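Student: The following blocks contain the structures, represented as structure tokens.
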Structure I
Amino acid sequence: MATITAELTSGTQVTISNGRHTWRADEPEKVGGNDTGPTPYELLTGSLAACTLVTLALYCRHKQIPLKSITATYEYGRVHAKDCEECENPKKGFLDQITSRVRIAGDFDDAQRERLAQIVERCPVHKTLANGVRMVDHAEFA
């Protein structure tokens, strides 16, 4: 289980910790923040990117597939539901969408390329986001 603590420290700046590491999030100046760290959505897509690349690297190590490098670009945005052709029941309004471009460099045969392309979608964070997550929220007042 992952446990994270967070504290609003100044304006929109949030200090985040897992007990071993500390980092921060903030909002850009144009929306009232101080831009001292990535936005929450940048942290979310960064988590997905990190998970995907680590999963690919571990898979290649386990299968002894020579890997030169992996780089990725992830973009989060909102799209009109009507533009989502593959959605079974698009909701009215907008849908959240994450688009990835993962570049995997190495000397691969066709079967390895096909499998690595599948692995891109198999990291735990990708599965969580794609399947949805149950949220259980509790507000406490001091």
Structure II
Amino acid sequence: MAILRERPYVQFNFLVDLGDGVTDGPAAGFQELSGIGMEVTVSEYRAGNHKENSVMKITGMNKSTDVTMKRGVIGSLNLYQWLDQIRNGDQKAMRTVTIQLQNEDHTAVVQTWKLLRARIIKHTSGPFNAKGTDVAMEELVLAYERLEME
């Protein structure tokens, strides 16, 4: 359930459940999530005998944006196993991914996003650089069919 207040919540206190019920530990931890959203398309129509010289806007299909998730490489294969299920055509591979934003002291969930019928569409590891000191990262892109907010 969303909790309203005058001052915005900070963005760095969030939990991600990849549909397996796990939200704690390094295998469920992400540094960054971006692209959560949806769009409703609009079609324009005007009948030839319409008295007003303007078009009507008709609500059309809705579509969800792809979500990008990033985390440090930790040697966990849970994302690869999910991706393997998807590419092998497993019908149970689509999941409900839940993202929860918490308040500053982690005592309450203040906003929840549910990505229904989500699946991995892209997985990238790297880049790797022998001269660098950055953390090795992996990136995951999810496509989903419907967004619900609580």
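Just so it is clear, none of the values below were taken in a lab; they were calculated from the coordinates. If you're wondering where the values come from, they're calculated on a predicted model, not measured in any experiment. Cβ atoms are built from the backbone, for glycine too; each structure is taken alone.
Student: Assign the value 1.00, calculated as FRET efficiency 1/(1 + (r/R0)^6) of positions 23 and 71 (r between Cβ atoms, R0 = 25 Å, to 0.05), to the correct structure from I, II.
Tutor: II
Student: Assign the value 2.9, calculated as distance in nm of label points 7 Å out along Cα→Cβ at positions 103 and 127, to the correct structure from I, II.
Tutor: Clearly, the read-out refers to I.
Student: Still on this structure: Here relative contact order in percent (Cα under 8 Å, 6 or more apart) has been calculated and equals 18, so which of I, II was it run on?
Tutor: Going label by label, the one that fits is I.
Student: Assign the value 0.65, calculated as FRET efficiency 1/(1 + (r/R0)^6) of positions 15 and 95 (r between Cβ atoms, R0 = 35 Å, to 0.05), to the correct structure from I, II.
Tutor: Computing FRET efficiency 1/(1 + (r/R0)^6) of positions 15 and 95 (r between Cβ atoms, R0 = 35 Å, to 0.05) on every structure in I, II gives 0.65 only for I.
Student: Supply the structure label, taken from I, II, corresponding to FRET efficiency 1/(1 + (r/R0)^6) of positions 55 and 79 (r between Cβ atoms, R0 = 25 Å, to 0.05) with the calculated value 0.45.
Tutor: Derived from I, not from the others.
Student: Sticking with this one: Who wins on distance in nm of label points 7 Å out along Cα→Cβ at positions 47 and 119 among I, II, i.e. which is largest?
Tutor: Sorting by distance in nm of label points 7 Å out along Cα→Cβ at positions 47 and 119 in descending order puts II first.
Student: Right, next: Out of I, II, which one gives 12.5 for mean projected area of the Cα convex hull in nm² as computed from the coordinates?
Tutor: It was calculated from structure I.
Student: Of structures I, II, which gives -2000 when helix-only ellipticity at 222 nm (-39500 (n - 2.57) for each DSSP H run of 4 or more, over all residues; to 500) is computed from the coordinates?
Tutor: II
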